[in-house]
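Structures follow.
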Structure 1
Amino acid sequence: MLPDPESPTLLSRPPAISVDEYRQRREALMAQLPDNAAVVLPGAELMTRSRDSEFAFRQNSDFYYLTGIREPDALLVLLPGRAEGESVVFCQDRDPTMEAWTGRRLGAEGVVAEYGIEQAFENTDRDKQLLTLLAGRELLYLPLDNTEAVSVAEDALSDAQAGLRRGRPPLKGWLDISPLIHAMRLIKSDAEIALLRHAALISAHAHRRAMQVARPGLCEFQLQAELEHEFVWQGASGPAYSTIVGSGANACVLHYIENSAPLSDNDLVLIDAGAEFELYAGDITRTFPVSGRFSDAQRALYQVVLHAQQRAVNAVQPGGTLADIHQGVVYDLTAGLIELGLLEGEVQARIDDESYRRFYLHSTSHWLGLDVHDVGTYRLDEQTPRPLASGMVLTVEPGLYIPSDDDIPDAYQGIGIRIEDNVVVTNEGHEVLTADVPKQVDEIEALMAKK
């Protein structure tokens, strides 16, 4: 029988994002458009898993950001200046037979009443209504990587060309709406940060649970089960991405998801896992000893990563850049590798010849939000890193991955270590959203001793 983890106390849920905030986002987007433009933005569709069963539905993040609607097969049309309503949604038809099988559908009335959309039509009316709504608009904005949106634009172009003889303005073409939405999504509102904080807290509880349950003889997938149990128990929809539980040398595979190996007494286990709550992602990585105690070599390598990670977190400040944070991490990790004898020579020389990349292959940070690798550019142009600003949320996740090669001392071979926190930029500096899961050696060992 497995040891009991910490008491499964239910966490208090933060408030949902308000209908007014979604409306303000649509208005802010439309304010950036030229005169007589329109936006066409499809939501996500159901995806078949096998035969007549589907994957669990997950809404398109951009569509959700502007509407809050979670139903499949929806389409948002924004029509700045339209007297009858600037926001129009096409949605699934009300269908009593289908609703008996798959649950209530909003229908056009529900979309208007519950989500503050000014006008809605069911999809049976889409062919009749959509081109009429777009008629006379001179420029369309749509996600250019979405075949449904491009098809709508092509139909609108054909319709516009047919209307030229009747004096209708020509459709001049279409542009990508994604960069405008993604720039908005980069700065999180207070309500979004509250949801990210909650996703981080759920994720932290799950990591603590996994630390307390871990012991030799279990398998990686059993720790995965403990993590994902806690996610759902606390009201998350499940993992925000494929859970990584890599023990021993498996931790050196950056996106290892097989999670099938047994846990060995002398190994570390690296867990990279986060909960998705109200579509917002948590993303935590912790590395800890299966036995509950670090060996001398494990501790020495871990302290190198921890030192780099803590300094990187402290560097998250308004005006800083992810490029500067990464460069600091590279310096600290390279210095640590030299100190441990895994590299030789001067720190800057090993940075310049990229010798460190044998042990550190990835960047230090990515944006976090509705997507675990969230949208938003990292540079203002090819030469200029984007400065951090209040409301941005990012990960800080240095790591070291030591191969099992003949020229590596035996004590370090096959050790993979990564430490990752979620950090929001504030006016004063930063807030670590994932501070509830330990990362100091003595804190990890103390928690694991409570098995």
Structure 2
Amino acid sequence: MRIRQLIDELRHRLLVVPVAFVIGGIVLAQITLWIDRTVDDDSIPQVLSTTVESARSILTAIAGGLITAITLLLSMMLVAVQLASSQFSPRTVRNWIGDRTQQGAIGFVLGTTVYCLLVLRQTRTVTDGDPLTPNISVLVALVLGIGSLIAVVRSVDQLTNRLRIGSVASNILDETVATIERRERLMPIEDPAGGRPGGHQDGTESAPPSGAHPVLIDSSGWVQQIDVDTALVGIPEGSTLYLPLSVGAFAFPDAPIAWVWPVPMEPQMSEESVGRAIAVGTERTMQQDVGFGIVQMVDIALRALSPGVNDPNTASDLVAHLGVTMLKLWERPVAPTMQEMKGRTVVRRDLDHADYLHAAFDPVRIYGAQDPGVASTMIRTLQTLRAEVERRGLPGPTEPIDEVIGQILQAVDASELADFDKQRVAALVTS
């Protein structure tokens, strides 16, 4: 669990890939310089040979130009991050910094620059002592320089395309759908004794009994991952593990993140095992947190509906993407809250279909009810979702969909829209 968390953090660090390219540039420079020292100049074809003066000129030109290119790429990325924070959502910044194309372009250009500087340092005439004419190294530098120019152009093209709202929404949707597909089932809060699947009870049945042993967390943060198999390894056979927090919930310091019943003979061992199984970080991630993808899309829709932006078409676009997300969730069957694994029992809390649906549409409903186009898009999207559930026999329930449609109609009716706009929205349901 900790290793996967570390890998995800490294993937979204801007310096990881560039540092790897820099190391590669250093190694490649040593290899080509060794070849230049080993190979006799007379055995090199005339078309590949060079002089010390021309080598210095070429390497200086490439290194100087690429340093300017690196500045350009970093400036463009900072502008893109600023636009993403202000126009879309601050939560999307992580995706922009972690873009592999941008990291690869910066790393390739930076690695080529370091390569040229190292070769330039070793280029000497007879009067300088230990003469070296870097024929092969200059040829490699030319190839890397051309590749760097292509990488810069590719990076600019990628960055401009990613600034389109359709591209932003599609990238978030793809990542959210991938997270959904990694989960075989949804985990609703239900009666562990065999209550109605998908029912959302008051949660008292999944509360730990009095006297259960708490597993505390030292620092606060967001629950990023829960590995049930790892957690169950550390508790005795026949024990029950209660997990009160779901992925995406906020854990308070010195508060229980799990309970073990009955109290184990070696509590410290159980605490260490459960602690390793629950990854807590300073921000939410898309490793297991489906709700985080929904939050990002909702954030963009709400910013589009704000008076400062006033872009209802963007909000409607995001509503359609939220509908696709809900459809993927409705394809997942429910699973019991209480499960027996390896002779041990785990009782979990998690979000069900209705929770995800309300998280996606309630904020947009509150602000989008003032715009007939956005309200109509929400109703059409939910009607399409309901029709697909019935046509394909999906395991997700239809009651929450009807409930949200009714709430949208009530919000539109209570808004300040003209009567004909209200009637037009209401006609979508009656037609």
Structure 3
Amino acid sequence: MSSPLWSAPHRSSPLDAQVVLPGSKSLTNRALILAALAEGPSTVRLPLRSRDTELMVRALRALGVGIEDREGDWVVTPARWGSQVGSVDIDCGLAGTVMRFVPPVAALSGGSTRLDGDERARERPMGTVISALQDLGVVIDDGGRGSLPFTVHGDGNVDGGVVTIDASASSQFVSALLLAGARYAKGVDVRHVGKPVPSTPHIDMTVTQLQARGVEVDETEPNRWVVGAGPIAALDTLIEADLSNAGAFVAAALVTGGTVRIRHWPERTDQAGDRWREIAALFGADVSRDGGDLVVTAGGRLTGIQVDLHDEGELTPVVAAVCAMADSPSQLTGVGHLRGHETDRLAAITAELGRVGCDVVDTEDGLLITPRPLHSAVLQTYADHRMAHAAAVLGLAVSGVRVVDVATTAKTFPDFAAAWTDVVA
């Protein structure tokens, strides 16, 4: 059955709005993993409740972790790791954090864990996590594919130690090993070889969360992370607003020449989305803090930009949508790894911006975007929440844009379409 078309709201006047964002997916799923491995119960406060985080909750429950809903929070009681849980099946959906973070944890269970996901999930890079765990002595049956589906045969103990990987396709390969590493007998010593690791703020986030729970992490040597063996302290965690999801609303101010106030923008954070402050300024906006909020006011013109998004690749679709409406060409670099995300994001951006009339060239590591007169179109989302956000931004500036499967935004932002309409209409 085909997905219903959503008519993206169009606005011809400057926006003046404020936004309260849902919690961070990246922080929520890291907090859930660490709470599941901790020494005692923890509470994850104001978590994001979305497809990706609900998949994580179901995965951990299948492994014997107690997760109780309590007045909007999740109270997590660790599993008895090593006890027999039998054979379990885990649906990863299209969530990179589930398909990559859960296998190192499943290795600590006393049973066989089969992981699978959406059709596109079977195409996403997984070989690095699989081979790393095998190098650490974990038995994994993947049929030699290096991808989903595969089965982790846990015996309750992982020796740990030194493991060398190529994490140039995803920082999640590093985070996956670090999150569980303290529970391995020798900890874990992760060494990266290859092209630079993308999205390093996400590794910084992982390290910060581990250290907050008393785990020793040594990252003094480039491309090496050493996690000492030892307990993970229980810690109640308040989840920050998701700053990557802020991008569409910041973009709304930029493309309408208006102002948006993002409530509760953290003063210090490891989130990649924090770079929106710099990116908005590059486009010509005034960006300031007002108490705990971030205020973005668009300038008189929207200028093209040149920016390396290697460490913040998830922002690329929405940044590209804004570039399509600038008054000069833009160049986005450092994002070749996006071809292995929820979809081939570079190909998807090229196709969809082209569909509304923009001139886009997909280069080896990025995009060259030359604005042209834009027109209405039906835009595809490729089961990719960030592509849906980009389509909404385009629709704001171009009348008559309709979007296929805007509901895919439930991956990280439940009820995005309604929230977007409330803010921009």
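Taken together, the values in this text are just the output of simple stated rules run on the coordinates, not laboratory data. Because the structure is predicted, anything quoted here is derived from the model rather than measured. Cβ atoms are built from the backbone, for glycine too; each structure is taken alone.
If volume of the Cα convex hull per residue in Å³ is computed to be 130, which of 1, 2, 3 is the source?
Answer for the origin of the read-out: 3.
If distance in nm of label points 7 Å out along Cα→Cβ at positions 119 and 255 is computed to be 4.3, which of 1, 2, 3 is the source?
1
Assign the value 15.9, 46, calculated as Rg and Dmax of the Cα atoms in Å, for residues 23-62 alone, to the correct structure from 1, 2, 3.
Derived from the structure labelled 1.
Hey, helix-only ellipticity at 222 nm (-39500 (n - 2.57) for each DSSP H run of 4 or more, over all residues; to 500) derived from one of 1, 2, 3 reads -9000; which structure?
Matching structure: 3.
Of the structures labelled 1, 2, 3, which one yields 20, 37, 31, 12, 1 when P(r) over Cα pairs in 10 Å bins from 0, in percent, for residues 263-318 alone is computed from its coordinates?
1
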